[in-house]
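Readers should treat all values here as calculations from the given coordinates under stated rules, not as data from a laboratory. Quick caveat, the model's predicted, so the values are computed rather than measured. Cβ atoms are built from the backbone, for glycine too; each structure is taken alone.
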Structure I
């Protein structure tokens, strides 16, 4: 555990040009085996030198993460990918060229230089090239791939704002970079190509429809609880009891949520902007417009964290249609509710 407070680097209001200057120190910390809290376009990450086994171990300990749970890594360019991955197939190459940089992680066969602690002893490693300027420049300056799991205590909600996560990690990291709120707000789509078919192991903002532009078939595998490539534990669980409610009929959904809320003394409702005035509970949090699922995706973790601060008897959450990015939203909300889901016909 780090005894001192981390150096905080505030990059919220800087243009891209001076970012490299401000990240030099953080890059040196990565090179020397330290930990850096930093923003990506998806969520905040807890970063360390991927090739330094002791540094990677610090990440596991800081998060309270099970060592049997592999960590994905971030790269800054295609050349860095070749240092950590091998036997890349034409389809894998196509997918990387299409979705890198961006919120897309692909599982590749690993090179020997990647320590087994990163992959939990497996022969494959998840690789992503972030599009966020801060993350990409940090990796480039460090000159090494960076392991960067989401900056949350394992089993808790991912962090999408600096304020949300600093308290948990201020005595565990050497540097904390404030880059404002995450642009996307949910973790990347994870894909593994098996026998020429992309398998989606975790849904994200890159959808199956987009991936199908490069393959005639895509298999959604993220509901397979036996998969050992992706963490299927209660990764997004808030402290409060949660219930997810959805209906394609908005009237029925609102009516059901209001009825459920009357059974509790202190319910909290996570509502779309358009439905807020239709609920009678005292605690109502705006999760975003139901006509803008990207906005809802950005707000998932921050609104769940906010709901927790009120210590409600229950958090009742409006669901969304499970299509496009709605699949990723419902995946995260289902986990937050531990599968406590009611679909109203």
Structure II
């Protein structure tokens, strides 16, 4: 079990997010993933820093932690060739410390820039084609590619990554999970998707991985709000209600005010069932252990606590040392 830190750039301004992420490395997290959004999930108090710039700043301020996006959609506003170039450059600057996670995106990141929002099938096809383009540019020279959606004409990345950049796929459904197993180095999913599909999402990933060498990376993002006052912690997690509304992922809904309104319809019971509201560190440890038993090898903890610095301190003093000690005992 590896513990990762999720930097929600739609929740914190870039300076505050950097401060938290630097402290996350000091606490012992092994990876830091940053959301990559043009619009945030909520209007009130929303932020939307450019993730690629932010990641470079974070990598420069840290020493060992691996950093990357959770996740980038290389479909419309980002041509996959530019994604390949950006992360090749990051990989050249910080060898062995960069990863890229890609997904099929949401309308709130594409429609504001004038792109028509494709249906689910097209998004899946675009993502599969984009992954092939990215991997070709990372490993080949003067690439010609004629796809259904993207073209390359003697394209060459003159600056390639110093070491291979792991490529993960974010999956909210079974078809995407199978694609992750077939084409990527690992899987990232979320608690809402896991609540809908259960272990089937891991089984679909494993079916796609079948016959491939290496150890697959299976991870999940867990939104956590920690505070000794449970009610205060519960109020703080409310901002993540929209990610529990499937239609904001599927339909052309891109105004954060509208997205936020959908989130307000989510019940407190559902918030408590999917996200983690904790008043004791042991509750966080138990949830991570349960996800480990389900088959995940990494958990990204999203810090939505009323006092985020307090959560980071609890991670440093209790949560990460607990899993380090268990690993030292030879625990799987």
Assign the value -9000, calculated as helix-only ellipticity at 222 nm (-39500 (n - 2.57) for each DSSP H run of 4 or more, over all residues; to 500), to the correct structure from I, II.
I
Output 3.8 (distance in nm of label points 7 Å out along Cα→Cβ at positions 106 and 290, calculated) maps, among I, II, to structure I
Comparing distance in nm of label points 7 Å out along Cα→Cβ at positions 138 and 266 across I, II, which is largest?
I
Who wins on Kirkwood radius over Cα pairs in Å among I, II, i.e. which is largest?
I
